[in-house]
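Alright, structures below, take your time with them.
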Structure I
Amino acid sequence: MSSPGSTSSTEQYVVRAVRAEEWPAAKALRLVALQDPVAHLAFLETYDDAMARPDSFWQERTAGASVGSAGGARQFIVEGPDGEWVGSVTVLVEEAGTTDWAGFPVERRQGHVVGVYVRPEHRGCGLTELLFDEALQWAWDIDVERVRLIVHEDNGRALRFYRRIGFLPSGVSVPLTVGSAESELEYVLERP
């Protein structure tokens, strides 16, 4: 477990990887995220789709991204002083020689950041940076060559943040769905 930040605005929070048994909290935070005003730009999943998923889905998803799992993913959360989960980010590992979720070939071992969310009342004090610090450190520690994320061009807040922390556009556009004219942009951060 790491203790976040040295500033007074973030020292009351803890950033850490999820544990498998915490699936109810992971599910609850995801449902809150999917109700955000920009959820339609930030997530491919809808609130209704997520609500329809059985508990077994949430159990498997959380276990696969939990601390100590052998899976190729890790979910990090921010806990507030009262233990409430106020933010989350997940890194999926994509192996060279495979294809990604959109059917594109993966040429290098890379991390793929998904599910970025911080509750509105906790934004602006550095928590997203703390989440990314932890997530990126985990990715570098397991020897990914780069980390990427996909962002909608109309999601200005996210684009500004990703650019500010060093992610750059790769020039790749990813269709939102198969055959869709609407696409999102890939941003990458090379291993330091």
Structure II
Amino acid sequence: MARPKEFDPDLAVDQAMEVFWRKGYAATTPQDLVDALGIGKGSLYNTFGSKRGLFLRALRRYRDDQTVALVAALDRSGPVRERLYEALLALAAMDLADPDRRGCLAVNTATALASTDPEATDLVRRMLDLTEQALTALVEEGQRAGEIAGDRDAAALGSLLMNTVVGMRVVARVAESGAGAARLDRVIRGAVGAL
């Protein structure tokens, strides 16, 4: 008779995500994961197959959580520019408040693994696509409401905003607290003003 698993795999994915996010994929060892999850190496490999398998699950979880959070932040009532400004400001504040300055796990993965891991790269690409789609939909909503000029290319503006989000996440990783907040506020005001 097989023994039941002594840990919750969903919780383990969340815990592993924190380790990968803090240390990066390459610097994270199987022992780091075992220590953080409080399980044996056998359980780690039996459940997730490998460090990479667990990383891909953690990256999918991150993608799903972050996309839902962004869509929820944008999908409120009120003027489009105001909603966008508040969503970007909240993102900047979250990144600046992180004492470890982890940035965005997807952006970190893109810069570290894009040339070596096609599956991780594809996951990041899909996250960026979902982000861009949400931002393009917001621009289109603003155009329908007359808040944004209808002759502007909504897809191009959505791409610009997605690129702004990625850039903000990078800037926040290296920013000094006060100066970083001021710089990100300028970026946000510039992006919203460009609409």
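A value of -8000 for helix-only ellipticity at 222 nm (-39500 (n - 2.57) for each DSSP H run of 4 or more, over all residues; to 500), calculated from one of I, II, originates in structure I. Given a value of 1.4 for distance in nm of label points 7 Å out along Cα→Cβ at positions 49 and 65, point me to the structure among I, II it was derived from. The read-out was computed on structure I. Assuming 1, 7, 15, 17, 16, 14, 11, 8, 5, 3, 2, 1, 0, 0 is P(r) over Cα pairs in 5 Å bins from 0, in percent as calculated from a single structure, say which of I, II it is. Source structure for this number: II. Here the criterion is FRET efficiency 1/(1 + (r/R0)^6) of positions 57 and 105 (r between Cβ atoms, R0 = 30 Å, to 0.05), and among I, II the highest value is seen for II. Assign the value 1.00, calculated as FRET efficiency 1/(1 + (r/R0)^6) of positions 33 and 161 (r between Cβ atoms, R0 = 30 Å, to 0.05), to the correct structure from I, II. Computed on structure I.
Structures I, II were shown, and mean count of other Cβ atoms within 10 Å over residues 81-88 at 18.5 was computed from II.
Which one of I, II has relative contact order in percent (Cα under 8 Å, 6 or more apart), as calculated from the coordinates, equal to 22? Write down the numbers at each step before the final one.
On the way: I: 18; II: 22.
Computing relative contact order in percent (Cα under 8 Å, 6 or more apart) on every structure in I, II gives 22 only for II.
Look at distance in nm of label points 7 Å out along Cα→Cβ at positions 25 and 169 for each of I, II: the largest one is in I.
Values in this text are rule-based calculations from the coordinates and carry no lab data. Because the structure is a prediction, the values reported are computed rather than measured. Cβ atoms are built from the backbone, for glycine too; each structure is taken alone.
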